[in-house]
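*Asks:* Given below, in the form of structure tokens, are the structures.
Computed from the coordinates by the stated procedures, all read-outs in this text should not be read as laboratory data. This structure is a prediction, so every number in the text was calculated from the model and none was measured. Cβ atoms are built from the backbone, for glycine too; each structure is taken alone.
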Structure P
Amino acid sequence: MKNLFIERSCLISTNREYRWSLSFKLTKSIKEIIFIGLNPSLSDTNYIDNTTRKIIKICKNNNYGNLKIINLFALIAKNPHELLIHQKPIGYLNNKFINKNLKYWSENKNCHLWLGWGNNGIYFNRNNKISKKISNSYSIKKDKFNNPLGPLFIKKTKKQNPIHPLYCSDNSVLKAK
């Protein structure tokens, strides 16, 4: 983990059941990126899991200085199928954090948005609900800036969902839809 990032912070529920965001200062580059994944696993301010490590590597290879990770579901779970049996997998503050980060993305030219929730994003139609919010935020961004980058992804799954970063190489290139 040495030299993987400069600093990090984590916003987590008091009961440690939900993670609202995980942020990293990776380099001194002014480029920022917000990553929207499926759900948090165990990464926090003390531990970095394989998925988070992969996201950091891809962001650094694409010259991003700041990274914020948010998710369709805020429930901390190693297995995504836990989302289906939990009573409240989205989390009581998650939509607020998603909206706040999409607003930030829409208002900042040097901030990009990367999608990578994989096929399980279809749970509770969450992918479509958040995609509508992303589309609305992108409309605002297009009104503010000339030719801004739309949401980024590495590639799509066979079911046309943005692929989860764990299934991509460290040298993956982010591209617009």
Structure Q
Amino acid sequence: MDPLAVLEDLLRSDAPRLEALGAVAALDLPDCWIGAGFVRNAVWDHLHGRPPAFPATDVDVIWFAPERADEEVDRNIEQKLSALFPEHAWSVKNQARMHRRNGDAPYGSVADAMCHWPETATAVAARLDNGRVEISAPLGLDDLFALRLRPTPAFADEKWPVFQQRLLSKRWNEHYPRLVVLRR
């Protein structure tokens, strides 16, 4: 099994997700992806033998443009997406500014920013590029497909309490009982 090919097929065969990817691609934003639960949950649903379910929570649109790092720009993009698909909870974040909120050094790209997210299995994103599903997984796909919930390096140490709080609040183990939580 090639995890990359499986993931591309999962997203391509899921009409609502493919439609969302198309809407985001049409924005023509630099280094722009949909990440986090949008991708992660598609894989976890598949591995738990469930039909795909569109995320009930945020649809995380992530992009990178240091010259446009104002929150107002993100809000305007969210409004555009909400006008097209009001049934989705769009969350747009230019990763060029997110380092400040997270207490990190400035990020150089979306992939760099994802390396600083709490879980390895969440640090995955997808986009449409000329009709082809493209995947960004700077920390790999192994944990995602092995149902391992592991903190990224920063969250294994000084930010460990944040990782633990996310486990409690997200209740992933209840919805995905085959998940294995690891400290490192």
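*Asks:* When semi-axes √(5λ) of the Cα gyration tensor in Å, for residues 65-120 alone is computed for each of P, Q, which one produces 25, 13, 8?
*Replies:* Only one of P, Q returns 25, 13, 8 for semi-axes √(5λ) of the Cα gyration tensor in Å, for residues 65-120 alone, namely P.
*Asks:* As an exercise: distance in nm of label points 7 Å out along Cα→Cβ at positions 113 and 153, calculated from one structure in P, Q, equals 2.1. Which structure is it?
*Replies:* Q
*Asks:* Assign the value -8500, calculated as helix-only ellipticity at 222 nm (-39500 (n - 2.57) for each DSSP H run of 4 or more, over all residues; to 500), to the correct structure from P, Q.
*Replies:* The structure behind it is P.
*Asks:* Assuming 3.2 is distance in nm of label points 7 Å out along Cα→Cβ at positions 97 and 169 as calculated from a single structure, say which of P, Q it is.
*Replies:* Structure of origin is P.
*Asks:* A further question follows. Taking Rg and Dmax of the Cα atoms in Å, for residues 33-88 alone from the coordinates of each of P, Q, which one would give 12.3, 39?
*Replies:* Matching structure: P.
*Asks:* Another question about this same structure. For which of the structures P, Q does the calculation of distance in nm of label points 7 Å out along Cα→Cβ at positions 73 and 161 return 1.0?
*Replies:* That value comes from structure P.
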